[in-house]
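No value in this document is a laboratory result; all are computed from the given coordinates. These numbers come from a predicted model, not from an experiment. Cβ atoms are built from the backbone, for glycine too; each structure is taken alone.
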Structure P
Amino acid sequence: MGRSAGSSPGIHPCAVNSEGVKRTLLSASALLTTLLGSAAHAEVIKVVSVSPLTGTRATLGVEFRRGAEMALRLHTPAFNKLGHSLKLLPLDDQGNPTRAGLLSGVLQGDNHILGIVGPQNSGVVNALAAALKPSPIAMVAPSSTNDDLTQQGWNYFNRLPSPDLAQAGVAAAFLKAKFRPRRVYVVSDNTTYGNGLTEVMQARLAAEGVKVVGFLGASTPEQIEDVLRRIKGLDADLVYFGGTDLAAAAVLKAMRKGGVTVPFAAGHGVFSAAFVEAAGDAAEGVVFSSPMAPLEKLPAAQAFLREYRARYRAEPNPRALAAFESMNVLLLATLNEIGGVKGKVPTRAQVMAAVRKVNLPACTGTGVCMNPSGPLSFDASGERRTSRVYMLEYGKGGVPELLSTETTSR
């Protein structure tokens, strides 16, 4: 064959280009190998959010998950810098304590899991924390208030909100001053949360000199009808309800439909859009206590509020902020235990101890804040050292109006 025009003897016209391509491919292959090797050696750290993601309580459960997600995004760069791959595992408890056994198996079976935010409800918290006792994992509960939860000696359990006893003390004094009731009827929805809150509320009302004329658990239509008959027969001039949002709405609507117009007061279970929607116009005038404030009333929460709205195109319930704060505590504790040592993975026991050492002062300004609800640290039982109890009232359109704020310290 003849030579190509312009080529040199014995040299293929594409030889130089082929060699360059070969070198480029080898370089790209080396880079890919390096990247894959780095990813393969990244230490995985998992944290978990536990809340109802299906069923009637799913709306608030999704808020929990979103709050946890926002905290995770905030801390991911710090973990990546230390050679860790940080992952969130959202678990669905369906608001049902009977799922604790299944969930504890998942949690204890994955050694990458170092901490839990949640669950949302006191009954599920109690069941899950008890199930985890043989092989504990750090827990930070954003909204569970039952007094017994911090009396079990669980060194792995901590919570953000004021317990029922603190809320009941504030609420009883407030209701006495506002309504001057003579005869109060108390109703629970038969949940762990409802039963615990109504028990301490009866005691606090009595301490305020207010007579409790009756108490009954009501979670079915038949039980609600029974409650209605008793309220009428005992001539109660105020009804206090302890329990969840939809159960509260059912009792309130039955009262108003049955001609009972006396004031209706409750705990923070009614602090939800689901209650307002289910109760309709009857929600107006309902007074309730809460360990969480409307986010618009917290100057340090405005950055969180803006990001939540932009990311999820929705208005957050205060429980989303509580989950955000709880996850921040968990991740800060983990980072503190890592101590800047690249690749170090703390043990579950180390994270448990580190959570109890977290001490966040109140934020100033309106920038990013990890604890917008106020200073955050825990005592030896897992109670928050400084917390608040808010008294609120639903106005027109179900808009909560802040009536008072009390600070409690331990």
Structure Q
Amino acid sequence: MLSQRIRELKPAATLEINAKRLELIDQGREIINFGVGEPDFDTPEFVRRAAQDAIDHGWTRYTPVPGVAALREAVASQVSKTRGVGVDASEVIITNGAKHALAQALLARVDRGDEVLIPSPYWVSYPEMVRVCEGQPVAVPTSAADRYKVTPSTLEPFVSPRTVGLILNSPNNPTGAVYQRDELDALLAFAEENDLWVLSDEIYEDFVYDGVFASAWTEESRRSTMLVSGVSKSYAMTGWRIGWLVAEPGFVKQLTRLQSHTSSNATSVSQAAALAALSEDGRSFCHSMLDRFRHRRSRTVELLGAIDGVVVEPPQGAFYVFCDVTGVLERPGAPSTSQELCLAALDRAGVALVPGEAFGVERALRLSYACSTANIEKGIEALRRYFDELS
């Protein structure tokens, strides 16, 4: 017999589409994958070499549960530089990817019946993580009109005596929204006024195209804010599974206690690779990748914006475009939901997309431009032809 928390866990809304995509590939169909949430670049050679050196020198045993000292210090140094707030290694725990950090933070913060505010559209795992902790996720709707951002006034109606925390994600998956410094400061002040902790997922911190990155980790908020990031996106290291959480030392100590009973340390070889990534060579790689993504973003927005019935809010960050497809779904020959539309587009156009339902929003879809410009142009043209057939 499975536990109730597992029985109630919802499967990812992308599973049906991904299964169909793999089926079509097995049949010999060419599928352009706009659903993937990872850079299409190889992990830098100097990072791979560092991992090999670690293996060759026997660095394959247990490490301290919160991570090797050198990596914790490197993360603390990077966060200090990028946030302008001094961070000590005692405020850092290394985890098995950013997702692991998020899940552990919620396990440490959420009790049965606690409510957690989550701006919608949201990354697919946030609500389910809260439910696993026996908490109640509370979706706070946003729209293209407000650039998919929440404000204190939009959060206020959703606060109850059971509300304990707020999850923020900037740059955002799936919308590409990026909060500015003044917007974040207002949200942090709201959280303090309502005695809420803030869990800030900043995994896309290096993918900002308009303006500059702003963090929820500030001198004023550091006692109630947990910052999560990692190497997956910035250094094309999704499979290496290294993330981290930055918080006040007492909380990190308690997370270390939790992690000691679950995963123990993050993979030793991956920690060596991450340490190499957090170098000047790593920053150069990241800047080069950002330039490529900036061009792809412009081309993607241009092509999607030219399709009748598709409304595009140009993303400020990350590497996704979130589209309103109400105009397409209202056509006589169209499917009735964006989930069905994405399944049909996969079959008819050979294009894999993620429906808005996966992110808590109907009549929308997410497209990742983490692929070549040639595939972007080819895939969106195929999508346009399919949508035109629905008229």
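Among the shown structures P, Q, from which was the value 16.2 of mean count of other Cβ atoms within 10 Å over residues 261-268 calculated?
Only structure Q yields this read-out.
Looking at Kirkwood radius over Cα pairs in Å, for residues 213-324 alone, point out which structure of P, Q has the largest value.
With respect to Kirkwood radius over Cα pairs in Å, for residues 213-324 alone, the highest-scoring structure among P, Q is Q.
Between structures P, Q, where is relative contact order in percent (Cα under 8 Å, 6 or more apart) highest?
Comparing P, Q, the top value of relative contact order in percent (Cα under 8 Å, 6 or more apart) belongs to Q.
Work out the source of 66 here, i.e. which of P, Q gives that when percent of Cα pairs over 16 Å apart, for residues 53-140 alone is computed.
The read-out comes from structure Q.
Suppose percent of Cα pairs over 41 Å apart works out to 13; of P, Q, which structure was it derived from?
Q
Here distance in nm of label points 7 Å out along Cα→Cβ at positions 77 and 333 was calculated and came to 2.6; which of the structures P, Q was it taken from?
It traces back to P.
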